[in-house]
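Rule-based calculations on the coordinates, nothing more; no lab input. The model shown is predicted, which means the values in this text are computed figures rather than measured ones. Cβ atoms are built from the backbone, for glycine too; each structure is taken alone.
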Structure I
Amino acid sequence: MAISQEVSWQLDGITMEGTVVKPDGEGPVPAVVLVAGSGPTDRDWCSPMLPGSNGSGRLFAEALANAGIASLRYDKRVSGPHAMENVPKLIGKLSMQSHLDELVSAVQVLAGQDFVDPARIAGFGNSEGSLHVLHYATSTQAVPFAAIVLAAPPGRPVQAVLLSQLALQSAQIPGGTELMGKVEEAAARYSAGQPMAPDPALPDSVKMVLASFETPANLPLARELWNESATDALAKVRIPTLVLIGRRDVQIDAKDDGGPLREAAAGMANVTFAFPANANHVFKEDHRTPAEVAASPGNGYNDAGTRLDPESVDTILAWLQGSLAG
């Protein structure tokens, strides 16, 4: 029976917290560090902005344990139960580097577990988390990754991904096309280094998304993310890499993001692509039509009763077992 254990450690004067899962059997065993997506998404891949607590991060940790693979999933310093008290300490310091620092510290904790083989640790990042995994894999680290899984990595700059998501949602409401013009104007101002100054006519939900890129607590991270995509680093990766994009994902697109990623990895035998037919952004099984998903994109992510997409799980586990074989 797998054993879960809460762990904590210090990073720059802030306590980080996570969950280690030890599988059955004798060690040392291979292990995976799970890196959550953007914003307040916690170690289980749940967000306070979305309903439900049945997060894919926890479910993946359980699936990994059943396959004999240990894991560590952790709360970023701006997620989880202590996010509100940590945010003031990180204003002006939240960056791609600060997220990499968190991942580095998490890998060190995982490698220090007596049942883990530190030479067989893989990174597994979802969405924005895949960028942090890529940064780790393409930099010199004391505990290098043996392999990486990039789940729903953006193949386009994040600004393009954001605009496509908003366009898809705007298409569901009257006058949406005109509203998108105003969104694009705000985005163009931001790209030019100016304030977004969104038109007051935009829906509050859209203005809130745009405002998140200018909130002091999200800087300089938000501006760094605005122009970054996974294609920037993928071509530099030399270890086994699995790229997955679900066909039911309305945030990262199999064609618009998968295409540039395939071009970046052209001729690279170490990179494998998979496009599971019924997987959404967090790799839950989803049989809704694209229009139904676009109308309520967060529904089904963490709802009770939802389950990981079987094709995705089988693909990931088989690939990891081959890549992390002793």
Structure II
Amino acid sequence: MALNLLFIGGTGVISSAAVARARSLGHRVAVLNRGVSGARPAPAGVEHLSADVRDPAAVRAAVGNREFDAVADFVSYTADHVAAAVELYRGRTGQYVYISSASAYQKPPSQLPVRESTPLRNPFWQYSRDKIAGEDVLVEAYRAEGFPGTIVRPSHTYDATKVPLIGGWTDIHRMRAGLPVLVHGDGTSLWTLTHSRDFATGFVGLLGRPAAVGESFTITSDEFLPWDAVYRTLASAAGVPEPQLVHVASETIAAHDPGRGPGLLGDKSHSSVFDNTKIKALVPQYCAAIPFAAGAREILGWYDAHPQAQVPDAGWMDVSDRLAAWAGAGAADGKRRKKSPAPGV
């Protein structure tokens, strides 16, 4: 049965894949956004509703008196955002799906794999705490009035346009140039990378499902790799058989690059392995079919076809050079490493 769906956002890594999946299944799809991004154009047949999602009056004008089988919200990040969405879509949708984050789960995790029953607590990253607060608003609305909320927690999801490394494309550039590349910690913590098309299969399968209302779901790949293997897999796809990986403590990297610090300390530094039993039980067709080795080749193929996107980040280049030199000096002289702080700390 074709569903009448509204995607709020619809142009990001995971939302654009979900829009494409929904259209491929014959659902009627509208996307609500400001229409300023052309990086991931919507497929043919998708209706565009133009409004600033932070302006309730503009959203009401764009949506009019329409009703939907499901509304998927990819751009609410705080409790206030979710509260506004509840007000906007109360009585006009059979399901409201809030995209939270697997980074909301307990950090560090007390046990693996992570399940929906894992506590939500992240003292390291405000983004994650805000997502938790948004979940709290939705759960309260469901309990108090039966508002048809569903919570989805993706983890690190990528597509061809995103290099899933701390330094992004810059790390690939450094590999190809024969320069050392920073890896946080000792490179052995486990990480789960999910292709956006795989995520979309599970996500769209939840839409219009009464059994999903009032529930939360993790949607990730079943494959997990040590971080060193993630870097080496991308290096192989980039034609670099032996990348120079240099291990530096996450706290040191965060001190030198505060912008990357919260996500590094609040997410990537902790092993993340997930149990997808719950989503598979409700959406039997869900299967993470794209291994990261294939995804890595797709990423490098896209970047090689888009040289304009191959722009190294000058700040990360500088941090990488300085910390790699410091770590190399420390490895050559253990006493010096113990006594000498990282440069600039």
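Of note:
- Origin of the value 2.7, where distance in nm of label points 7 Å out along Cα→Cβ at positions 15 and 223 was derived from one of I, II: II
- Test item: Kirkwood radius over Cα pairs in Å, for residues 215-270 alone calculated as 13.6, pick one of I, II: II
- Entry that produces 14.2 once mean count of other Cβ atoms within 10 Å over residues 55-62 is calculated, selected from I, II: II
- Distance in nm of label points 7 Å out along Cα→Cβ at positions 175 and 279 - structure with the largest value, from I, II: I
- Source structure (of I, II) for percent of Cα pairs over 29 Å apart, computed value 42: II
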